[in-house]
Structure I
Amino acid sequence: MPLCYNKLFQLLKQKGLKKYDLRKDKVISMSALESLRTGKHHVDTRTIEKLCAYLNCQPGDIMEYVPGEETKKGDTDP
């Protein structure tokens, strides 16, 4: 999947937070957290909004686009 959320987990560490804090404070669900961790499923924009509000950051601070080998210039299909 071309969106990577490693920056989110780095930011949590910098702020002294754990993934558990996201669940405990009811920011995101366990399934959404798992989607972020594994990258196997799409993440809803409302989830991104909640994370940004909670962490006081911008979307680019928690995710980045990483093109895969299968992605060709101009292709819109995954």
Structure II
Amino acid sequence: MFAFQKDNYKWLFIGLAINILGFILMIGGGTDDPKQFNASELFSPVRLTVAPFLIVAGYVVIIYAIMKKPKKNINK
């Protein structure tokens, strides 16, 4: 019997998707012109609060997926 069941993989992929979304929200803010600086884009609330929260939440879901015990099958 494998340690991971279908439900574990479902939670694992949900956690990975949340992590990827958090990292995508953190990307950006750069410019090709070194003389231009846009502080509102670089220090936006999405980058400073939402993205790190999603990354941590994604890791929590991944840990839950790893630690979740499989359901016992009564029919066997």
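FYI, it's all coordinate maths here, none of it is from the lab. These figures come from a predicted structure and were not determined experimentally. Cβ atoms are built from the backbone, for glycine too; each structure is taken alone.
When Cα Rg over 2.2 N^0.38 Å is computed across structures I, II, the figure 1.65 traces back to II.
Quick check on the output: 0.8 is distance in nm of label points 7 Å out along Cα→Cβ at positions 26 and 58, derived from one of I, II. Which one produced it? Here the read-out was taken from II. Matching task: 5.3 is the computed value of distance in nm of label points 7 Å out along Cα→Cβ at positions 10 and 34. Pick the structure from I, II. Source structure: II. A value of -12500 was derived for helix-only ellipticity at 222 nm (-39500 (n - 2.57) for each DSSP H run of 4 or more, over all residues; to 500); which structure in I, II was it taken from? Derived from I, not from the others.
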